[in-house]
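Peer 1: The structures come next, written out as structure tokens.
Laboratory data are not the source of any read-out in this text; all were calculated from the coordinates shown. Keep in mind that this is a model prediction, so the values were computed, not measured. Cβ atoms are built from the backbone, for glycine too; each structure is taken alone.
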Structure 1
Amino acid sequence: MATPVGRERAVSSRSRKTGSLSRDSIYEKQGLHFLLLLALLLPVGWISRTEGFLDGSWLGVSAATWFWLSILFPILHQVWVWICWRMELHYQWLSRSLGPRGFRVYGAGFALLSFARLYTLTATAVANQGSLDVHRTLLRILALVLAIPTLYTFYCVGRYFSYRRALGIDHFDPAYRTKPFVRQGIFRFTRNGMYTFGLMIVWLPGLIWASKAALLSAAFSHLYIWVHYHCTELPDMRRIYGVARADASTRNS
């Protein structure tokens with residue numbers, strides 16, 4: 001059960017004095033995170049072993065290599081977010097070490113890993129293109145349909161929510177913890193527009209290039225973001241905003 005913010009600050013203060021890391025704070029729900037990650041990786045590994053599934057290459061690199069890199073980078077991305085968020089929320093690790101640059105350093109790592117996961121996913125699709133035996137026109141129409149809510153989501157994040165909040169500035173700056181949750185644009189229909197619609201972007205390369213491998217990677221990436229949400233983001237929201245407010249914000253998400 002999440003503790004109130006005031007109590008959590010006291011716990012964090014005691015932990016800094018002893019130099020120890022509280023399992024209830026830093027590692028909260030990360031055991032479940034690991035088990036769910038393993039549960040996703042096992043079928044991905046089994047399906048990818050199907051004969052001819054990872055055929056192809058691009059830029060002299062095999063489709064299999066691109067594929068496993070496209071699986072690796074989402075994991076590295078979400079581990080980076082977990083470490084930075086939890087260490088900052090409970091110990092102000094980046095802020096105390098780097099001052100205002102702490103959030104920028106975290107954001108730079110976030111951006112680089114976001115780029116790496118999309119680049120390797122696209123490279124997988126190009127290397128493995130044509131492996132899905134479905135008419136390209138139908139796949140591209142579907143890609144266009146998915147692109148519409150995806151682009152609208154990114155527009156709404158920029159206009160109503162801000163990308164600083166999307167990156168988790170509330171872990172770094174207490175001033176953001178009193179701001180209301182956004183209920184405009186795409187957020188009128190779902191409390192979590194980024195993960196519901198924004199992450200549809202990962203499906204586009206596989207559809208555009210008709211790639212089985214890229215679509216499998218997209219399925220992993222989209223499912224894994226919900227592991228991050230339930231095991232890292234939601235517990236942090238409960239600590240930052242309180243259980244009742246955080247849980248109310250997730251209804252219909």
Structure 2
Amino acid sequence: MMKILLVIFFAVAIIVVLSQMPVITGIGSDQTRIDIAEAAPIELSGKTLFISDLHLTAQPALQDQFNLDFSNVENVIIVGDFFDSPDDFWSFGKTEEEVFRNVLADIVPRTFSGNIFYVSALTHDPRGLRTTRLSFSRSEFSYVGRYGKFVVDGTPVVAYHGDQLHGGVIGGGISWLAQKFGQEVVLEKFGKRQFSIPKDTWVINGHSHVPGIDQAAKAANTGSFVGAPFNKFIFRLHIGTGILFSGGTVTLQEYEGLRIKNLYPFAL
């Protein structure tokens with residue numbers, strides 16, 4: 001009887017894990033492949049920073065959640081989970097334009113001059129957004145949908161949040177464990193192959209909250225600005241990271257001295 005229960009337990013566990021791993025089961029892969037192929041490339045020049053998983057909430061004040069000074073770059077791409085929930089999004093205004101203007105007014109450094117792009121996710125971000133472009137005195141904001149395709153000083157880049165790859169909890173655990181064995185961004189690399197992204201194109205994801213980079217495979221994860229549950233005791237992920245394209249090099253940046261909110265239990 002015990003053997004039968006163990007078999008059932010492991011069978012259910014495998015089913016649960018696979019249900020959270022579309023990159024392995026192939027669910028949605030065909031549509032993702034099409035969406036990436038159809039995305040129009042955006043030409044960029046100068047230092048370009050990819051960040052994700054800000055998980056902005058109604059409280060505390062925005063400057064106490066995100067105060068990264070990115071005034072030294074020309075372009076910033078937010079790769080999903082900009083907000084923690086649709087309700088949090090709508091707490092900042094009554095219209096999409098009002099929300100984005102209020103939020104960006106608080107988190108964009110006053111000396112920043114350049115472009116901000118927003119690639120959304122199906123996990124926490126609001127859906128059905130219609131705003132595509134907003135102009136500010138020194139910068140431009142563009143919402144590009146779920147897939148961003150860029151050419152940064154001649155280097156091709158595809159950015160998508162990563163919910164196309166895995167459920168955040170299980171995928172994050174796998175990514176963290178693989179990293180402990182010296183394997184960086186394993187799911188991001190698997191997705192790059194699954195979605196037929198050319199080898200010479202960089203893939204930038206978020207979602208797992210596990211920052212990492214593989215220079216040879218041209219794949220990276222931006223990490224997050226909120227960490228993970230029990231991060232203080234178990235995962236010990238650096239909170240506040242991004243992927244920087246500058247002068248032909250691509251590097252993982254770890255920022256210090258940031259104001260970080262306590263979104264998860266024992267994250268800080």
Structure 3
Amino acid sequence: MKSEIQLAFEKCRKENRPALISYTVSSDPNKKKFFKILKSISTHIDLAEIGFPFSTPIGDGSDIQTSSYRAIKNGFKMRDLFQLVKEYKKTNSSKPIILMGYYNMIFNYGENKFLKDCKKSRVSGIICVDLPWPENKNFAKKCKKKSINFIQLLAPTTTKDRMKKIMKDSHDMVYYISMLSTTGGKLKVSPKKIIQNYKKIKRINPKKNLVIGFGITNKTIKSLKSADGLVVGSMLCKTITNSLRMRQNPVTKLDQVCYNLKNKIL
């Protein structure tokens with residue numbers, strides 16, 4: 001049986017466009033508002049990445065860090081995230097949810113308990129930022145047994161030989177980090193160069209759903225639309241921060257941002 005992630009990419013391919021993938025931090029700005037944000041932007045996105053906040057997010061820039069600290073301050077608990085996903089899937093049953101975060105959180109929660117709760121709440125995939133291949137092999141196998149996609153990461157510095165091995169071990173989706181930076185950094189390489197690198201990776205296994213993340217905004221998304229999928233995260237987290245500062249409703253603001261992003265890749 002095909003996974004929800006695979007089906008989402010196939011749908012986008014039929015519509016001749018990349019998948020729009022959102023990244024927002026769970027419980028930001030609070031549990032209630034976050035759930036409303038997720039439901040609202042679901043009209044425009046194809047897959048939703050939800051970050052579980054961590055106190056020292058080494059791969060993240062200031063926008064996602066601010067979101068994470070706000071969520072932790074507001075009392076984020078992992079069990080709340082699973083409950084939220086469970087509730088969300090009642091009304092958005094086919095929309096894939098991917099949890100993204102750091103291994104410390106999974107380790108402290110307990111790998112088996114984490115995967116059991118992912119399965120129960122119908123999580124489709126997991127991205128673990130600081131658990132690289134081949135160290136992630138055992139955990140990735142555990143994910144597969146539960147029919148959960150473990151999403152491997154590739155970087156511009158990944159060698160071709162290593163890329164081939166990672167692609168071979170990967171599940172339905174692979175995440176290409178567009179540049180050497182933390183999240184939210186300004187694009188240090190041209191979109192043309194990113195797509196050139198992307199196509200080289202794609203040739204290794206054309207059947208794999210390969211997405212691009214890092215540095216994607218409303219200004220850069222259109223020039224990267226030949227990819228299978230595009231992840232927008234820091235821009236969304238920044239929108240929440242700005243909305244709160246301006247005393248505006250982050251739900252309507254994020255809905256508008258995602259609507260505009262979607263229109264740029266149609």
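Peer 1: Can you rank 1, 2, 3 by relative contact order in percent (Cα under 8 Å, 6 or more apart) and just name the one with the largest value?
Peer 2: Working: 1: 29; 2: 21; 3: 24.
Across 1, 2, 3, relative contact order in percent (Cα under 8 Å, 6 or more apart) peaks for 1.
Peer 1: For distance in nm of label points 7 Å out along Cα→Cβ at positions 35 and 59, find whichever of 1, 2, 3 sits highest and give me its label.
Peer 2: 1
Peer 1: Can you say which of 1, 2, 3 returns -20500 when helix-only ellipticity at 222 nm (-39500 (n - 2.57) for each DSSP H run of 4 or more, over all residues; to 500) is computed?
Peer 2: Computing helix-only ellipticity at 222 nm (-39500 (n - 2.57) for each DSSP H run of 4 or more, over all residues; to 500) on every structure in 1, 2, 3 gives -20500 only for 1.
Peer 1: Ranked on Kirkwood radius over Cα pairs in Å, which label among 1, 2, 3 comes first with the largest value? Let's see the in-between values first.
Peer 2: Details: 1: 19.5; 2: 19.0; 3: 18.3.
Result for Kirkwood radius over Cα pairs in Å over 1, 2, 3: largest is 1.
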